[in-house]
Structure formats: C-alpha cells, structure tokens
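Asker: Have a look at these structures, which come just after this line.
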Structure I
Amino acid sequence: MLRIAIAGFQHESNSFAKVPASLDRWKASGILFGQEIVDEYETSTATIAGMLARLKKESDVEIHPLVFTRLMPMGPMTVEATDYIMDLMLKEIGEKGPWDAVLLPLHGAAVSDKYLDADGEISEKVRKLVGKNVVIGTALDMHANVSQKVVANADIVTIYQTNPHLDTFEQAFHCTDLVIKTLRKEIHPTRCLQMPPLIVNILQQGTSDEPMAGLLRFADEVRHRSGVLSVSIAEGYPYADVPQMGMAFLVTTENDPALAQKYSKEIADFAWGLRVQLNGHGTPIKTALEEAKKATSWPVVLFDVGDNVGAGTPGDSTFVLHAAQEMGVSGIMQALADPDIVKKCIALGVGAHADFLTGGKADDMHGAPIQIKGTITAITDGKYSEPKPSHGGFRFYNDGPSVAIATDSGNKILITSLAAMSSSLEQFRSAGIEPLDQKIIVAKGTHSPRPAYEPIAKKMFWLASPGASTADLTIFTYMNRRVPMYPLEPEATWS
C-alpha cells in the first residue's frame, strides 16, 4: 500500500495590515486533525476536497490527513504562531511516517515575522524531513507569490487558474493525480518558474475579464502542447512585501527541463506584453454612489476594494457609509466587523433601538467610526453555509456572533464579530436580510464576492477606496520587494 499524508496551513499575509496572525487567532479559527479534516472539507470544493477525491480513486493508497489549519487573511504570522504550526506539521509528518508522498495544501502568500517566504520554508523543512525520494505535491492559491524555494522542494506544484477561485477542487485533483503518476513512475516531472518584475493590479485580476482572460487562453494553448504536464499562472499578491512578490509562470514537462524553460518564458513574455493593460484604477466612491442613486433597477453592487477582507483588511471600513451620509444616499446593505458593538446589541436584545459608533476602529487606515441609529432586527451565531460554488470552494462560514440593524436612515447593516468576506448571500439571509430587496450593496472584496453578487447585480462598480488593500499601490512603503517592478517603476525591463 502507498501511504500518502496531507498536512498544511493556508494564510494570505498582508504586510500592511495592522492585525497580526497570532497563535490565538489560529487556534480560534481551528486546527484540525485526522477525521476532523475530512468532516470539514470532503463535501466542499476546497483544495483538500480535491486531494481526497483523487486519492480515493486508488485502491492501493492509504490516505492520512494529519493536520490542517487556515486563517482569514490579516497581517503577517507571528513568530509564535509560525513555530507552533510548522513544528506541529513536522511532528505529525515525522512521527506517523514513513511516507510515499506528502500533499501540502498551502496558499503561497504566507509571510511571518520570522520568514518572508513561509510557504517556501515549510516546503524545505518537509523535504529535509522526508528525504529526496518522497514525492511532494502542493496546490497553491492564484494569489501566491511563488518562490523558487517552493518549486525546488516540491515535485508537483499546481495553482488555481480562476479568480474568483472556482477551480480549487480541480487544481488540487490535478496536483494529486500528477503526484500519483510520479509515484508510479508513469511520469518524470521537470519544471521551470519564471518571475518577471511584473505586478498585475488587483482590479485587473478577474480571469473572466481581459487582459487576464487572454493570457489564460494562451497558457491553455501551451498546456495542450506535446510534452507538457501542467501550466500555471500566479497573479501574485501585491500586499505582501517580499522579494517573490509578483506574477509567476510555472510549466511542468515530461522529463524535459529545457522545454519547461522555453514554454514558461513564452508565457511570461506574453504577459509582459500586456503589462500596460494589467494596470488598473477604480471608480471614486462618490462617483459610484451618484451612479447608484440614479439607477432605475437594483441592486447596484459596490465592491469596496480598499477593505477587501480576503486580502487581509479588518472589514470595518466606513468610507462608503460616510460618503453616502454626506450625499444623502440610503438603501445600503453592508457588513461591518465590530465585536464590542455586537456584545452591546446582544445585551439590548432584538427589537431594541440602538445608537452607537461603529466601524473604523481596527486601525487608522479604514475611516473614522460612524454613528448608527436603528432597530436591532436579528441576533445570530454568525454561522451559515453556502450550497453553491464559492470563492475558494469553502462551504461553511463563521462570522462570529452577529446582529442585524435596520437604521433610521434606511440602511441594513450587519455587524459581525469577525472580519467577514462577502462570499455568500447567505451571510445576510441568515440574519433576515434579503440582498435581492436592497438598492445598494457594499461588498467587502474585489473578486471574491463576484460568484455571489454578480448574478444579482444590475450594475457593478469597483471602488477606488482607501485601505490596506487599495488598488493604489503607490501609497505603500515597500522594504523587501524587487526593484524595479512594473508599474511601480515604469522603466522596469524583462528579457
């Protein structure tokens, strides 16, 4: 029997976010072992589900889910959290081996106060632990800042190729398939990673839109060439201040490193030719609100790019609400994270009238607190499930205890205990708020809310909103990234 282990952690670390990914937050999010991993993910379309599905097709494979944890994006991992999680992974892998293969469900944009390349570090540690003859496979997020260290220590690396991430299951399945074929000596993978000095703006990262759609079509053409086993494009994560930040292009071939080098360079060159189109700018908040106010059909969805919880922000930005208040615009549905206000509202109870300042409390990047007056219409535990395909493939969500407020000014505000991604309509429906009945919806995110909100939106605007995930990268002071990089340094070259 072939013994295959699954162990990993996933984190997208925003170097400019003020809330650290501390150990207590990891533990609160959940560190899963063994059957707990299967119970949580088997019925989802997340990475681990794809790995499990492929492994179960083999009659001679023992599947050993060891340990897995994931945490919502926020600031870098603390040293304590990094050591604890990595030591736990290595302990599980080391004590329960030997292994024929190890699958690492990672993200690719994890940064810690100890390692600028946390994914590369754990990949290297696992390789040293299991030795050179064990096959290692990893499936990464499309926002991975892929490093040479990750590629050097894994035999197989695949990357989600959709944003919003709707192919998580498929890419993990593909990764696992290649791992099994490598184990059986059916293939002999060789790979090459290209890392041009290129940043694709977050606004241009939607893979169903040009220019990314065209780039992916070209990658797909390469994927079908003779001798190619896998092709992956990483858009990168521009809010991580690390040397490997930026786009990356990975080609895996059948025992032909020169071919992998040639084809990966072709794709990187193609992307470099699109560099001007890969830059982008959002719509000013007041302009979008004015357009929404004039709309004759609803809902109009405003994507709050600067407070993209899926990119590590606190989910409590008030810039849109303040602007709407100044302009006399109402009929807005929005979530805000504020655990203290949730506790106060729970004490008041459903039906009570509340008057409080909320939002803009986590840091100084997401606006000032705003006064909310209204009736508490619902109190929930913040747990809900999404039956349809969602960003990242996740099914179960937990925003922590939450309260719904119908404001005196005509808005519907959901106050959550935890920073909450706008990935599911069930987030609001679970609190008695129907998104289809709203005029204006403020979604905390850039691309991750699209599977939920694009089908119901009459119009959509991506906001040039401030915050730790703003589309305007010029506001950030980078210390570790490569220089020059396009478009921050327009003179950057690639050859």
Structure II
Amino acid sequence: MKLTTQSGFNQNAGVLTIGIFEDGTGKPDGKLATEITRVKKQKLFSEKWGESYTTVLPPYQRVVFYGLGKKKEFTLEKLRKMLGKSITATKAAKQTSLTTNLAAVTPGDHDLIGRAAAEAVVLANYKFTKYFGKEKMQKEVDVKLTSFSWSGSTTKFGGGLKTGRIIAESANFVRDLVEDHAGFVTSSHMEKMAKQVAATSSKLKLRVMNQPEMKRLGMGSLLGVNAGSENPPKLLILEYKGGGKEKPIALVGKGITFDSGGYNLKPTRYIEDMKTDMAGSAAALGTVKAISQLGVKKNIMAVMGMCENMVSGHAQRPGDIVKAYNGKTIEIGNTDAEGRLVLADALAYIDDKYSPQIMVDMATLTGACVVALGYFAAAVMGKDQKLIDELIAAGAASGDRTWQLPFFDEYQNAMDGSISDLNNINQKGKGYEAGSITAGVFLSKFVKKARWAHIDIAGSAYWGVKGDYLSKGATGSGVRLLSYWLLDKK
C-alpha cells in the first residue's frame, strides 16, 4: 500500500472518510458540510464516538462520516479504529484508494500520530490469501493507496508513517507465519525465515542449534517435547548488533509449530488452531526484523525455541522426568504443558551464555490467560516492576496491550515437584488454579541473572472475533508492543 500526505483531500480516491469531533473540529466546508448538516438534522448521524454515516458524493464513490466523540477523550487507539473502519469501508465499496482527513487530530505528537495512522491502514488491509483459488482471489479487494489530509509537521508525521509502516508490515510478516499450516511452517521453515531476515543487514547474525548440540548441552526439557515428532527441534538465535558493546536485550519466543497436546491429547474445538502455538517465536523474529529496519541503536536478540509436540511411540509420557540445561529436574505432570519446557531451556541457556541485561519471553502459553483476559490484552508478569511498567506503557501507546497479573509470594512454590525439583503443572490445590501465573512462576526458575518479564499472548495472538483494524485470526501480537518499547527505551 502506498501512503501519501497532502494538505487537502485526494480528488482521485475512490473513498473519502471524515472524522468529526462533537465540538465540530474536523467538519469540512462546502457540499460536504451541507451533507453533514442534512444527515444530522434527520438524526442519521451524530459526532458521538462510534457513530457513522455512509453516502455517495461525487467525485467519490463513497463518503463516510465518523463521529470522534469528545476531543479530550480521543486517543491514538481510537484513531487506529477509525482508520481501520475506513479501510473496511473502502474494501466494501470495492475501491482501491482512500483519502481521509487527519487535520482534526493534529494536536499531539505528530510522530506518534503518523505511526498509529500507518499501523492502522496497513494492519486493516491485511488478509491471508495464500491458498485462495483464482475465482476466490478475484473477489478480494486490496487497497493500494491511502492519502492523508494533514496540516501539521510533515517531517514528523512522515517519519511516523515510515516507522508505523515498518512495524505493521513486520506484524503482518508474523501473521503470515501464524496463519499458515503446520505442515508448511515447521522448525526448518522458521530457520529459513530467520535466514532471510538475517540476510537483510550486516548487523544481523543467525546461529542455528540443532539436536546433537542441544543434547550435548543437556537441554532435556526442550528435547523431551520434540521426542514424538519427525521434524527436528531447533534453537534459533538471531542477533542484531546496533548498540556497541552494551549487553543485549533478549526476546525469547515459544515456537511449537503444532501442539497436539502429546499423550494428554487436546480435544476437538481446541486442537484445530494449534498451528498458532509458534506465535511467540514468530513475534520475536518479527520484532527484530522491524528493529533492524528502523536502525535502533541497541543490541537485541530473537531467540526461538522450535519444537513440535506430537504423539508417537517415541513421545514423552506423563510421569517422565527430564533434566533442563540448568540442571533442574522436571516431572512431566501433563504433556500439554509443553511450551514452558521449551522456554525453560531457551531462557536458561541465553541467560548463562549471552548474559543479556533483559530477557522478555513471549508465548501462547496458557488457556487460563484466554479465560482471564480474552483476546484484547496479553498478560504480563514477573518481579521486576520497572520493566513491567515499561511494557504496560508500550502496550498502551501501541494498542498492543498488556495487563499485569500478580506474582505473589504464595505462588512461588506452586510448581515444586514431589519426586523432582519441579513439576510442569501446578502441584498445589487441584492443579489448575492461577494457571497463567504458575506457568510464569515455572519460567522464573530458569532465569538467574537477567532482568526478566513473561508475556502470555495466548489470547492476543489469534483472535476469535474481528476488530476494527485487526481481522479475526492472527494479529502479530507482540511486535508493536516490543517495537514501541525498544524504540522508546532509554
């Protein structure tokens, strides 16, 4: 999609959308103003947030008025939603170009407004069509141009558009990986994608750890998860060197390319979407892709623990005991609590060998997180409140939101084992209480030196409903959140 900026509306666009505040800010002149007065008088439209009215006014095929509500209550997230609806309206009208006014939202940080604007239209225009046939593809509409009417600083706004576009395209890169099927997106395919990203910059370097090396290093926790699969396990470490000699920030992602649940087999209604269980690893890769393109002056790593959790005569069993890289023994209380086993070895190894200043892990880790928060926020937890506050702030700014779960002392021994150091499921009470939190507690046992936070994206990575600028399905959760955090981190 091409993004342009001009002082007025693009008369050649197929669709025009106009956002208007309750105090009248944003109301256009001429025949557009006359039309607004008419539809308001007939009570077909008001400027309250969420209101809209669609009409036809030449030279445009469609004109859509959007109510923006009270100016003091307007946020960048509401801007994203309005622009997402604008893309939807353009597609519904079977048009390929949109012009929209942002003059009404000029007050504020022009760079952040540009970021949000680009993110909204690029994300809203996304659709996974790789497997559509010719007949179905002919029905699809791809918006080729969005022209923004803008009266503020074109330098800052233009810079924001560039940043937002890179971040959104990286999120769409992740969405492609998460949407594709598990027979295609294997650990080897993720290695191929990481190599493609690494080839884009001399500041990127990829290390691939295969099964023999992981076995020699004692990564029994990760290797046990993959024991039932014919696809090889991999630990992919993509380093971006943009910050001199400073210690790196490690983004560690869970990469289960398909999660059958193992011998604790997932039932119908749960197993069908398990191609998405590698979303954390994809988000780590997508974030470093964006950060590299943006030239961020920091050292950042994407660490991807890639496995497939399958059933076979070689698969691990409930009751098996494995030993992790850091020497801790783990009883397998449930083979479907596998993501934490992969992250355990990844976290412990990176903490030991690379000495990062910060580690943030991302994982579609627990169904309990979806129950608690639904789709519209990821859970964040840990003991480093300053780090957690930074991630919450980045989530609020980016629209890729997080919500903190408690990490009370009472939870800290919930994963202790009875015949081993740890069990991979909660051993206190009935075994399922506070499942997201106790999974985070488990991970904390594998971080010794670095500052650390855990983000559970089980709900936010793959929506079961359509949003205003994110479609049903893969969302690229984590990319905007972490990109904003890394861009703004001092």
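Asker: Match the computed value 4.5 of distance in nm of label points 7 Å out along Cα→Cβ at positions 267 and 331 to one of the structures I, II, and report its label. Intermediate results must be reported in sequence, preceding the final value.
Answerer: On the way: I: 4.5; II: 2.6.
Value 4.5 for distance in nm of label points 7 Å out along Cα→Cβ at positions 267 and 331 corresponds to I out of I, II.
Asker: When Rg/Rh (Cα atoms, Kirkwood Rh) is computed for each of I, II, which one produces 0.98?
Answerer: It was calculated from structure I.
Asker: A follow-up question, please. If log10 I(q)/I(0) by the Debye sum over Cα atoms at q = 0.09, 0.14, 0.16 Å⁻¹, for residues 91-250 alone is computed to be -0.29, -0.69, -0.90, which of I, II is the source?
Answerer: I
Asker: Let me ask something else about it. Of structures I, II, which gives 34, 31, 21 when Cα extents along the principal axes in Å, for residues 11-122 alone is computed from the coordinates?
Answerer: Going through each structure in turn, the value belongs to II.
Asker: Another question, if that's okay. For distance in nm of label points 7 Å out along Cα→Cβ at positions 3 and 299, which of the structures I, II scores highest? All intermediate terms of the calculation are to be shown ahead of the outcome.
Answerer: On the way: I: 5.0; II: 3.2.
Biggest value here belongs to I.
Asker: Right, here's the next one. Please state which of the structures I, II yields 0.85 when FRET efficiency 1/(1 + (r/R0)^6) of positions 243 and 395 (r between Cβ atoms, R0 = 30 Å, to 0.05) is computed from it. Before the final figure, lay out the partial values.
Answerer: Values: I: 0.25; II: 0.85.
The read-out comes from structure II.
Asker: Which structure, out of I, II, was mean count of other Cβ atoms within 10 Å over residues 219-226 calculated from, if the result is 27.5?
Answerer: II
Asker: For which of the structures I, II does the calculation of helix-only ellipticity at 222 nm (-39500 (n - 2.57) for each DSSP H run of 4 or more, over all residues; to 500) return -8500?
Answerer: Source structure for this number: I.
Only the coordinates and a few stated rules stand behind these numbers; no lab work does. Only a predicted model underlies this, so the values are computations on that prediction, with no experimental measurement involved. Cβ atoms are built from the backbone, for glycine too; each structure is taken alone.
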